[in-house]
Structure 1
């Protein structure tokens, strides 16, 4: 039986998916999380669920303590992490409600702690490889389960993470498209970086909720638009998590 971490993003952190849940406060060198970790079971696995923004969504994206999140899951013994995140689509073919199994990121954040290594031991620098930051095995499992469940999804995708909490300007949105980004959010970096530093396999399921602001034939994204797509499609993410975890070794 493995211990699996789930990091739930905006509207995608339903604690009711766990059987026999309990709350655990975890102390880390980087501080405490805004809400306890919800620990329970899915199938034969122990699952540790972190609400990225706190259960009441009180923590803005730029203030999320990503080091405490990953350190907490490492302390609880998690051997894999599945993250969920809402994203804006930068591609016509990635429609509202589609899921994207991310395989690359572009870190466009500016003010976040991006490493556990604030200093090096003498002559022992640590430079973590990041060519393929999302675990290939977990990604394959997520894609297979999307097919089994009949969920509209994209097998790969590059996410650009911005600082937030503001949305992009139209110039920025078009720039990210030119860079090759497929979707945009405010959370995957440095979360994915830190999971790699901690040597915990990490994969992320992105739900497309809007078209950011690059499409001039549509109104720019609003928070209300995002919430509306959440309500319509959150069950797909829940079903995918349960199916995927049930197939994990």
Structure 2
């Protein structure tokens, strides 16, 4: 997949009404790709799509949905098919929730595992056969350094991100012979809306959403004979503790 223009290519970015997902969708739209954006809040998704649609020559489709719902995920994949066929899937949707194991509710566990891991499985299960028919594609899963570094209170979140890394690398081995490249991008601290927080100028030392978007676009321009399958990203200078 060449760098520069992505005209004629179709991408899905989950969790893309704001934050990292929106920045990735914006970069893809500016490169003239067709983009399907997704999040649970329908009005936020629609407003984001209207802003993005003006940025390039491709079409931007808003498909609200919950990654925990297989039917919602299938509708999202079909929307990409309607735009010409799926070439790029960026699984970015994710939620947090942190508590000691004896204080972690069943609802928290189900929400975190369902969104961060099971939803990615749903999307990939639907995407892979379509990409095989097209002769290849890219699946980029936005993980976390919490996928290799456990911390107190992180049982559910760590489990989801450790699982996502293992899932990504096993899937990579399954599909690379079909021209489908898989990468797990693992950021550290990002200045975004994660876990109901707002971006802040005080967190300028953190990784910015646009930094992750740049990594995604660089991956899409990577030579076809090579595959960066795991990318760890950290702030250059950690903030003061």
- Kindly point out which one of 1, 2 the value 4.6 was derived from, the read-out being distance in nm of label points 7 Å out along Cα→Cβ at positions 62 and 102. 2
- Note on the structure: If mean count of other Cβ atoms within 10 Å over residues 54-61 is calculated for 1, 2, the one returning 13.5 is structure 1
- Entry that produces 27 once relative contact order in percent (Cα under 8 Å, 6 or more apart) is calculated, selected from 1, 2: 1
- Query: From 1, 2, which structure was helix-only ellipticity at 222 nm (-39500 (n - 2.57) for each DSSP H run of 4 or more, over all residues; to 500) = -8500 calculated on?
  - Reply: 1
- Message: If you rank structures 1, 2 by mean count of other Cβ atoms within 10 Å over residues 110-117, which sits at the top with the largest value?
- Response: 2
- Across 1, 2, mean count of other Cβ atoms within 10 Å over residues 86-93 reaches its greatest value in structure 2
- When 1, 2 are compared on mean count of other Cβ atoms within 10 Å over residues 214-221, the highest value belongs to 2
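Each value in this text was obtained by applying a stated rule to the coordinates, not by laboratory testing. Source: prediction; values computed, not measured. Cβ atoms are built from the backbone, for glycine too; each structure is taken alone.
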